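Below: a set of structures, written as structure tokens.
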Structure 1
Amino acid sequence: MKIPPLGPRGEGWVVLQFACLALVAFGGFLAPGFAPGGDHGEVRLIGDVLLIGGLVIVGWAVAALQPARAFTALPHPRADGSLVESGPYRFVRHPVYSGLILAALGSTISRESLAAGLATIALAVTLDLKRRHEELWLVDRYPNYVPYRTRTKALLPLLY
């Protein structure tokens, strides 16, 4: 399956990503509560832990990219950046995406929102497609990307 670039540097993927994130946020506020009755404090706690954990992963990943001048929201790599294989990038190739998905899942669980859950699925699909196209550019930009890709999972350590 050929993944479209959606712009010369993948700008369309960023628009879709932020639209999905907005749907997760607004879905949780506009349509909360899919679990009937009772106090769901434990469920909210689990969701909040996942949300915070996801945001911590995003922050760690962005911080790891700064010294290499490699951070950009666009899937097209920066011309002046270098490949990062340390920090969270030892475990997965796209920890920012992993963290965003985890945070969205946490928000969905915390708000017990079916609408946010559907938006989280859309976000996960969007980020996986974005990463697939991004990797075409990364292979062209960095000679060491192919061996890195071979030994490091994309989004979930040891699994995917």
Structure 2
Amino acid sequence: MIRRLKPVDTKNIEGILKKIPAFTQEEIDVAMELVNVAASDLQQSDYNVFVFEEDGMIIGYHCIGRRPLTDAVYDLYWIVTDPNHGKKGIGKKLLEHAENFVTDQNGRWLIAETSSKDSYSATRNFYMRNNYSIISEINDFYSVGDGLVVFGKYFNHRNK
């Protein structure tokens, strides 16, 4: 089941983030900053956090929000699944949920930014498998040797 974040979920999300070897402590801190904003003010709409819950356990989440200064472009800030529950299609279900969130809001684009480091190759492959296109790349963005890869998916609403 995918549902909105409850304040009680924050520790479980932090625990999942800490299990991901590719994430630095700084990245975990940034992810938790967004989760904590969402958990502390359930009325705000900048960061929409949804969790994947199974048998009472949080085993994944995504954080999405409309990109400032745009009318219909959304950022997928984070999408994470517990590595102890891998290969069950949870990431795909969370991504589909994020896409449905965007289309329900009449969004045009869903943008996901990630690293070019080898440790993020599974992430990049995940987006490619789910019909995302690389729409931009910036070499040495995060640091020398660590570029930014921007994936995007366009939603055409003219057929609705």
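Read-outs throughout are calculated quantities, based only on the coordinates presented, and are distinct from any laboratory measurement. Everything numeric in this text was worked out from a predicted model, so none of it was measured. Cβ atoms are built from the backbone, for glycine too; each structure is taken alone.
Worth a mention:
- Origin of the derived value 18.0 (mean count of other Cβ atoms within 10 Å over residues 78-85; candidates 1, 2): 2
- Which entry (1, 2) yields the derived value 2.0 for distance in nm of label points 7 Å out along Cα→Cβ at positions 30 and 134: 2
- Which of 1, 2 yields 1.8 [distance in nm of label points 7 Å out along Cα→Cβ at positions 70 and 102, calculated]: 1
- Looking across 1, 2, the calculation of helix-only ellipticity at 222 nm (-39500 (n - 2.57) for each DSSP H run of 4 or more, over all residues; to 500) that yields -21000 traces back to 1.
- For relative contact order in percent (Cα under 8 Å, 6 or more apart) computed as 17, the structure of 1, 2 it came from: 2
- Per Cα Rg over 2.2 N^0.38 Å, the highest-valued of structures 1, 2: 1
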